[in-house]
1. Comparing distance in nm of label points 7 Å out along Cα→Cβ at positions 9 and 97 across 1, 2, which structure shows the greatest value?
2. Using Kirkwood radius over Cα pairs in Å, for residues 41-80 alone, single out the structure from 1, 2 with the greatest value.
3. Suppose percent of Cα pairs over 17 Å apart works out to 66; of 1, 2, which structure was it derived from?
4. Match the computed value -29000 of helix-only ellipticity at 222 nm (-39500 (n - 2.57) for each DSSP H run of 4 or more, over all residues; to 500) to one of the structures 1, 2, and report its label.
5. Give the label, chosen from 1, 2, of the structure having the highest value of distance in nm of label points 7 Å out along Cα→Cβ at positions 57 and 73.
Structure 1
Amino acid sequence: GETAAARGGQAVDIKGMEALRQSLDQWPAPDNNGLGDPVLAMTAAAGIASATPRSQAHYAGENHDTTAQDNLQLTSGAAMHLQAGKGLSAFAQDAGISAIANRGKVLVQAQEDDIA
């Protein structure tokens with residue numbers, strides 16, 4: 001996020017992750033009588049899988065951050081929808097950005113401003 005912001009992209013809001021990190025830092029140790037914020041944390045050296053034949057939802061009242069050390073891949077067997085109430089930013093640090101429609105047109109609009 002810092003690199004993107006330094007080069008004209010949108011800055012990343014880190015307040016939520018910083019608050020979560022602080023809660024994890026205060027996670028109850030055996031000697032503190034269970035004091036600290038209630039936090040659910042999962043870890044597994046070989047990986048974590050979550051699956052259901054029905055719907056699955058993830059909700060956060062504040063931020064929802066997803067980070068991968070290597071690749072982050074999203075796949076949908078039908079449509080994928082991405083909406084943002086206050087802007088959408090895509091930044092590629094070391095490679096280009098591709099938008100390809102196998103069938104159908106690619107539409108880019110600026111409905112209340114210019115395309116720069």
Structure 2
Amino acid sequence: MEPALEARLDELVRRRDDLSKALSAGALSGGDFAKLSKEYSELSPIVEGIEELRRAQSELAPAEEMAKTDGDPEVKALAEDEMQSLKERLPELELTVKTALLPKDEDDERNAI
């Protein structure tokens with residue numbers, strides 16, 4: 001993944017964590033609490049997707065290592081299956097995260113009528 005995208009994803013994870021701390025501290029006025037709660041609820045699904053993507057990326061290296069070095073054919077076959085599954089899933093997860101990062105339409109929050 002591109003370094004600029006990685007930096008943006010790190011920034012979003014940090015922002016969600018900061019919002020979580022601010023909301024749990026309880027020292028916010030009603031308006032600030034509502035504003036931060038809304039931002040937190042918008043970021044949470046994106047960050048969950050980021051975390052799922054990173055989990056899959058971190059699982060790939062051990063599976064590749066196991067497929068290369070393990071002498072047991074059954075373990076090697078399982079590792080290769082896992083590796084194939086992860087390689088198929090990673091582009092889907094990356095696309096999901098990139099799609100979630102697209103700007104929202106301001107009209108989505110307005111009434112239809």
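None of the figures in this text is laboratory data; all of them are computed from the coordinates on show. Note that the structure is predicted; figures quoted are calculated from it, not measured. Cβ atoms are built from the backbone, for glycine too; each structure is taken alone.
1. Working: 1: 0.9; 2: 0.1.
Checked 1, 2; max of distance in nm of label points 7 Å out along Cα→Cβ at positions 9 and 97 sits with 1.
2. Greatest value across 1, 2: structure 1.
3. Of the structures listed, the value fits 2.
4. Here the read-out was taken from 2.
5. 2
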